[in-house]
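> As structure tokens, here come the structures.
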Structure I
Amino acid sequence: MSFTKVKFLDRLTVGVVLLLCGAGMALAEGEILFSNWAVSVAPGPGDGQLWVYSRGEVNQGVALLNLNLDASRKVKVGKPQVEPVDNEFSAVHYQTYADKLAERRRFPMESAGDLGVVLPMFGLDEEDHFLEPRGFFSLREAGTIPTPLDMPALVESIENPMDYAVSGFAYQPSKKTLYVARGRLGMVEYEISKGAGNPKIEGKLLEKKNHQWVKMPAAGTSDFSKYLDIFDLEQNPETGDLWIATAQGLWMQSATGDVVSASKALEKERVTGVWIGGKPLQVIVETSSLRKGVLTGALWRKILGTKDDFKKVVFLDSAGKIQKKDVYDNADYTVTGVAFMGDKAYVGVWVAGGSVSGYLLLDAKGVRTHGKRTESTDLWLNGFETGVTDRDAIITSITNFPLNAKTMGLAVATDGNGISVSADSGKTWTPVLNRARLGGNLGSVRMVPSVIVAGGESLVSYKVGKDSKITIEVFSYDMRRVRKIVSGAPRSADESRSTNAKEDFWDGMDDAGRPCTMGIYYVRVKDNHGHVGWGKVMSLGGGR
């Protein structure tokens with residue numbers, strides 16, 4: 001595999017592109033993702049195809065999965081096409097999991113015609129953290145192309161580089177133009193009518209006073225207080241209008257280029273996300289602001305074709321009664337994505353600064369409760385407890401995509417449990433993970449991933465030929481036992497894997513809850529029939 005440096009000059013700046021040549025890096029047998037730490041999912045170019053961006057401790061990349069339904073309507077996975085991403089860049093910034101700002105807690109991923117699928121791109125800052133916005137990735141079937149959008153000189157007046165990070169995309173096929181939301185730096189129009197390799201690039205700022213576009217100055221200084229930060233973009237699939245989520249209101253650009261207010265109710269709101277879809281066509285909007293450390297947010301909706309303005313989404317109990325308390329704001333939710341299925345919307349959410357995540361099921365009347373409650377969920381949040389995943393992991397992204405001509409699928413990405421796919425509107429889910437072919441009766445034990453940091457998770461993968469009671473222990477390089485994971489735990493015989501994903505993993509900690517030091521560790525799996533298997537994992541120590 002080789003890298004070629006390609007220089008290009010555009011209206012913004014001179015940038016450098018690393019063009020990845022070759023067919024891509026082969027994954028190990030049984031692997032279909034670069035890691036089970038999946039970040040984003042998006043519809044692929046054809047039926048049954050799904051883009052998945054995943055990253056591990058040592059590698060990252062995008063897989064184009066080929067999915068289909070068998071005769072019993074179970075989801076099956078064919079051979080994927082994979083494209084690695086250079087580790088000098090990342091599609092996820094360093095502070096994602098701690099950042100409370102809604103626009104920074106999403107992982108936008110957009111199918112964009114000849115550009116393939118696009119994602120944000122971050123480079124390393126002086127402290128080796130991915131906190132330097134560099135533009136976006138264009139990931140195509142022919143290769144992975146980091147596409148820098150280098151900064152004009154006037155960004156020196158912006159103290160925090162993350163204030164101009166890419167946080168949203170919209171692609172207009174008729175104009176072959178990708179619209180890129182860049183926060184303080186407004187919007188970039190990336191036109192490829194003359195081919196993806198010959199783009200026309202123009203930066204624009206939206207005036208706060210009269211809501212007219214002005215061209216981004218190539219040099220000098222600019223008073224950014226005169227312009228609106230742009231956080232997200234979405235195209236109306238029926239009219240081609242471009243919806244623009246800004247720091248002050250929701251705006252709409254018509255085909256003629258005129259910009260008008262899209263909502264009187266939202267004119268003073270900090271609008272951080274906008275999504276359009278469904279039948280009837282609806283617009284879902286997120287508002288979110290952080291003042292003096294306090295997060296205030298809301299979910300809004302409008303049915304297109306009606307005269308009604310946006311209204312806050314209501315939450316309904318099992319009897320259909322509207323809740324008086326603002327559940328969305330009270331829970332500190334931020335939206336991770338929206339999947340539309342007919343008149344329903346599956347709104348992915350993540351609690352700011354926490355590990356609680358899932359999706360809200362929104363129908364014509366409001367968010368419906370699923371009626372189940374445990375210590376780690378509420379009455380409205382669909383997640384681990386309602387069967388979306390087979391392991392309690394953060395749900396980071398959600399999308400809908402055509403499984404075939406008759407079936408619309410749902411997919412969620414998770415931080416540690418691969419992805420989950422549903423072919424029946426969320427009633428049942430099939431986890432899709434890296435699963436190595438394993439020898440029976442503990443003939444082979446595989447740790448996935450094989451490299452972790454303390455606080456991460458490495459799944460202990462094994463198979464038993466008949467129902468057994470399993471004990472799993474971790475030993476240091478000098479064979480000192482540091483951790484007992486399970487003891488005498490019942491596991492069933494299985495054709496592919498007997499692992500219980502909810503319990504059979506090591507987090508890099510010892511029995512006292514302390515991070516183990518950097519080094520190689522051995523994992524022993526024993527059953528009650530005299531079989532013993534060994535696996536190996538490397539811990540990088542420290543913490544996530």
Structure II
Amino acid sequence: MKRESVLSQLTDPNKIFDFVVIGGGATGLGIALDAATRGYSVALFERSDFTKATSSRSTKLVHGGVRYLAQGDVALVLEALRERGILAKNAPHLVKDQVFLIPCYRWWEGPFYTIGLVLYDFMAGKLRFGRSMCIGPKRALKTIPTLQPKGMSAGILYHDGQFDDSRLAINLTRTAIDAGACVLNYMNVTGLLKEEGQISGVSVRNEENGDTYHIKSRAVINATGVFADEILQMDEPGKRQTVRPSQGVHLVLDASFLNSDHAIMIPSTPDGRVLFAVPWHNKVVVGTTDTLIRDASEEPIAMQAEIDFILETAGRYLTRQPQRCDVLSVFAGLRPLAAPRDEGTKTKEISRSHKLIREQSGLITIIGGKWTTYRKMAQDTVDMAIKQMDVPQQSCVTENYPIHGARPNPDFTDPLYVYGTDADEIRKLTASSIDMQEKLHPAYSYTIGEICWIIRNEMVFTLEDILARRLRILFMDARAAIEMAPKVVRIMATEKKKDLAWETDQLEKFNKVASNYFLD
């Protein structure tokens with residue numbers, strides 16, 4: 001992931017790419033990888049950092065979607081379960097089996113959820129992670145001792161996947177680049193090029209230095225998620241809104257709130273939502289909410305009502321009621337749902353299936369979906385595009401294509417496990433000097449060597465890129481991230497040969513963003 005060598009693919013003004021992909025989240029990166037591994041030339045442009053918006057703010061689950069099964073969306077669940085198994089096979093260093101417990105407090109819940117989850121296992125077939133089972137309340141409380149014991153009648157154990165979303169994205173980026181794709185962050189698409197009314201490419205500005213490129217392409221894919229309408233407006237000003245964002249909020253608590261390596265899934269909260277409490281990097285991610293909003297933002301902010309809902313609901317099922325002071329980090333993300341025709345439509349009534357739209361100009365837009373199905377979304381998008389293109393039709397190969405860093409049977413207790421095979425390089429660099437072994441924070445294992453490796457190899461531009469989406473510390477412990485920031489920005493300035501003014505500016509910008517990740 002050396003930016004200069006990737007940028008060199010844009011220097012020939014006469015080059016025509018087969019694909020230009022706009023958006024560096026899960027979907028866009030999946031499309032770039034799919035197209036490149038089929039042998040097509042592809043360029044992907046992300047206006048900020050990879051997964052800056054939606055794709056870094058998930059519930060950290062690779063799952064079939066138990067609630068979608070309850071809603072009767074069998075096709076989506078079948079697709080997601082299959083993709084869950086494929087992703088676990090292709091990225092074993094990032095996807096791991098997570099056992100969930102559904103606590104039951106009404107007599108009928110035990111048999112009801114057991115039947116549903118046995119069906120869930122059956123639908124997964126050979127790709128299932130483990131077998132669901134009903135257990136008694138004593139065993140349930142032994143499994144997760146912090147669960148509320150009063151009135152518990154049973155517990156249901158089932159298996160799904162857990163992962164690190166932004167780390168998977170960086171590995172997808174590297175895999176696509178290794179396959180020949182031109183994948184770049186901080187490249188802002190400012191306009192669409194057309195010839196006789198048909199899309200012929202894009203204008204893109206390098207946010208690092210202001211350079212502008214006019215990139216020719218046989219197909220342009222709009223994979224910008226909640227920002228899809230911005231690109232659609234470039235194509236057809238005044239076009240009706242296609243995407244309606246839905247906000248989901250997560251709170252991060254100390255691991256002691258679960259005191260277990262099992263997760264909790266509450267399938268039906270008092271207002272009909274689903275609540276998860278999932279172990280993640282020695283913390284617990286609790287969420288989520290589902291609130292329709294009007295305006296998309298790269299840094300959405302959790303509403304007070306959403307925070308209160310999660311704290312109150314979690315407290316109903318835990319012996320220890322989480323308080324605002326217990327929240328280590330709070331983050332909000334936006335889901336790109338298809339805009340409902342009826343303004344009163346509830347988010348749970350809007351399908352999570354992905355949707356492909358082809359405009360008269362030839363622009364292809366993909367919306368909806370989720371991380372688990374990113375590969376299938378990419379396959380469907382590329383399949384649609386090549387049917388309209390004058391290129392040889394090549395078949396998708398990503399179903400059996402290892403993602404960069406893939407390492408079988410990883411040690412998930414190793415702090416560097418998310419790097420997969422790259423962890424060996426990081427350890428080597430860290431061992432090269434005493435300075436490289438210095439820790440960045442007394443409560444965490446991050447070292448100067450790890451930071452230097454990231455700066456040299458993972459296309460980081462800002463302090464936030466590192467602390468939010470490479471290390472994930474902003475999402476795990478916002479105050480610790482702020483404490484680490486001065487040391488990290490000095491390392492960045494040294495590595496990138498930046499001056500004190502740059503350091504000060506980066507620190508101010510990061511602290512402003514980070515202030516929304518903790519509660520006063």
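> Matching task: 14.5 is the computed value of Kirkwood radius over Cα pairs in Å, for residues 288-391 alone. Pick the structure from I, II.
Corresponding structure: I.
> Additional query: State the single structure among I, II that was used to calculate helix-only ellipticity at 222 nm (-39500 (n - 2.57) for each DSSP H run of 4 or more, over all residues; to 500), giving -10000. Please report the intermediate quantities before stating the final value.
Working: I: 0; II: -10000.
The correct label is II.
> Have a look at I, II and say which one yields 11 for relative contact order in percent (Cα under 8 Å, 6 or more apart), as calculated. Don't skip to the end; give the middle numbers.
On the way: I: 11; II: 19.
Checking each candidate, the match is I.
> Something else now. Which structure, out of I, II, was FRET efficiency 1/(1 + (r/R0)^6) of positions 216 and 472 (r between Cβ atoms, R0 = 30 Å, to 0.05) derived from, given a value of 0.00? Display every interim value, and only then the final one.
Numbers: I: 0.00; II: 0.20.
Computing FRET efficiency 1/(1 + (r/R0)^6) of positions 216 and 472 (r between Cβ atoms, R0 = 30 Å, to 0.05) on every structure in I, II gives 0.00 only for I.
> So, one more: With FRET efficiency 1/(1 + (r/R0)^6) of positions 168 and 456 (r between Cβ atoms, R0 = 35 Å, to 0.05) as the yardstick, tell me which of I, II scores highest.
Values: I: 0.75; II: 0.95.
The structure with the largest value is II.
> Out of I, II, choose the structure whose coordinates give mean projected area of the Cα convex hull in nm², for residues 104-207 alone equal to 13.1 when calculated. Can you show the working numbers first?
Values: I: 7.3; II: 13.1.
It must be structure II, since only it matches.
> With Rg and Dmax of the Cα atoms in Å derived from the coordinates and found to be 23.9, 78, which of I, II does the value describe? Walk me through the intermediate numbers first.
Values: I: 23.9, 78; II: 22.7, 71.
Computed on structure I.
FYI, it's all coordinate maths here, none of it is from the lab. Since this is a predicted model, take the numbers as computed values, not measurements. Cβ atoms are built from the backbone, for glycine too; each structure is taken alone.
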